[in-house]
1. State the single structure among P, Q that was used to calculate helix-only ellipticity at 222 nm (-39500 (n - 2.57) for each DSSP H run of 4 or more, over all residues; to 500), giving -23000.
2. As an exercise: Cα Rg over 2.2 N^0.38 Å, for residues 134-189 alone, calculated from one structure in P, Q, equals 1.13. Which structure is it?
3. For mean projected area of the Cα convex hull in nm², which of the structures P, Q scores highest?
4. Comparing distance in nm of label points 7 Å out along Cα→Cβ at positions 110 and 182 across P, Q, which structure shows the greatest value?
Structure P
Amino acid sequence: MSVVIFALAALFGFTLAALFGYLFGSIPFGLVMARLFGLGDLRTIGSGNIGATNVLRTGNKLAAFLTLILDAGKAGIAVLIAGQFGIIVAMIAGLAAFIGHCYPIWLRFKGGKGVATFFGLLFALAWPVGVGAGATWLAVAAITRYSSLSALFAAGLSPLWAWYLGYPALIWLLIALAALVFWTHRENIARLKDGSETKIGQK
């Protein structure tokens with residue numbers, strides 16, 4: 001009986017962490033910043049995405065920077081709060097926050113691509129792995145000037161960083177997140193293939 005009670009309690013805890021992470025991750029800070037700065041409806045601008053990259057297309061660098069910080073912060077905060085109850089609960093909350101950002105219930109499940117949110121949860125879970133992934137992003141961006149390609153490399157190599165830096169518990173989570181990042185960037189991948197993807201700083 002005690003085993004059943006423990007299992008039910010664990011299931012309840014995991015469910016609560018997932019719900020908390022998802023709802024927190026669903027906050028569309030890009031839309032909030034665009035409206036606060038009088039930039040209009042972000043969904044009608046540029047790519048229509050609610051992330052920091054699209055906010056930057058409005059020309060307002062401060063709004064874009066704040067969106068980047070807030071989108072990363074919401075995942076990081078979700079992980080840190082849930083982490084008080086163990087690493088598994090923290091990982092569930094982080095994954096749920098990422099899904100919430102990409103598929104927010106408030107916006108009919110049409111959200112961002114999750115790069116800032118990915119880095120936010122990664123730094124909160126294991127900052128050395130976050131540094132490794134961030135260095136990967138910067139290196140690819142410096143060489144190719146493609147933000148999307150940099151994100152794909154950073155996410156794709158993050159499980160290797162986790163393995164190399166001694167965080168084996170994160171590997172499967174990071175593989176799942178990398179797959180999601182590739183999925184949310186499927187249109188970017190198509191443009192990279194045909195050479196029509198926009199480079200950093202290109203109008």
Structure Q
Amino acid sequence: MIERLREQGIRNEAVLRAMAAVPRHIFVEEALASRAYEDTALPLGMGQTISQPYIVARMIELLINGRPGLGKTLEVGAGCGYQAAVLAQLTSEVYAIERLAPLIEKAKGNMRTLQQFNVRLKHGDGQLGLPEAAPFDSIIVAAAGMQVPPALLAQLAEGGRLVLPVGANEQYLSLIERTPQGFTETRLDAVRFVPLLSGTQ
């Protein structure tokens with residue numbers, strides 16, 4: 001998997017080490033374990049997916065490149081916890097929020113299996129972020145909204161970065177940086193994510 005990520009253009013060695021450190025097969029359904037290291041999104045149930053390894057690596061590389069680290073990190077759309085576990089290899093503080101209660105329980109179980117204790121998992125509406133833990137140096141969103149949730153912009157620290165997919169039928173990755181002058185946005189790769197929904201279940 002790591003060699004394939006290199007071939008696909010992932011250059012950040014810290015990101016590649018983090019991807020190598022997390023056993024992806026733990027996070028997928030047993031029936032799909034043989035496909036865990038393919039470069040494809042896999043179903044988690046409840047209409048959700050575990051993102052393909054390249055997209056996880058690409059988004060985290062965008063967050064970290066040119067910076068000493070991720071700092072305090074918020075993940076919106078924790079799913080089964082895979083991306084949070086990768087993030088946890090790169091920073092001591094990861095907060096991950098998921099709107100579907102069965103998935104947050106699955107994520108907690110996966111973190112216990114890995115003994116990954118620096119991830120704080122919360123059942124909640126990701127569009128609202130996590131104001132009690134803000135500001136965040138890095139925010140990563142694993143579902144696509146029609147626009148950037150204002151709460152996430154408000155919770156981004158100065159000098160911080162937010163990476164998320166934006167759009168409905170046609171989606172793209174957006175990198176947003178908060179500078180002393182305000183926010184700058186860079187539009188990047190075309191992507192395909194599940195929709196970012198409000199509320200909890």
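A short reminder: the numbers here are calculations on the coordinates, not readings from a lab. Quick caveat: nothing in here was measured; it's all calculated off a predicted structure. Cβ atoms are built from the backbone, for glycine too; each structure is taken alone.
1. Among P, Q, the structure yielding -23000 for helix-only ellipticity at 222 nm (-39500 (n - 2.57) for each DSSP H run of 4 or more, over all residues; to 500) is P.
2. Considering all the candidates, the number was obtained from P.
3. Going through P, Q one by one, mean projected area of the Cα convex hull in nm² is largest in P.
4. Sorting by distance in nm of label points 7 Å out along Cα→Cβ at positions 110 and 182 in descending order puts Q first.
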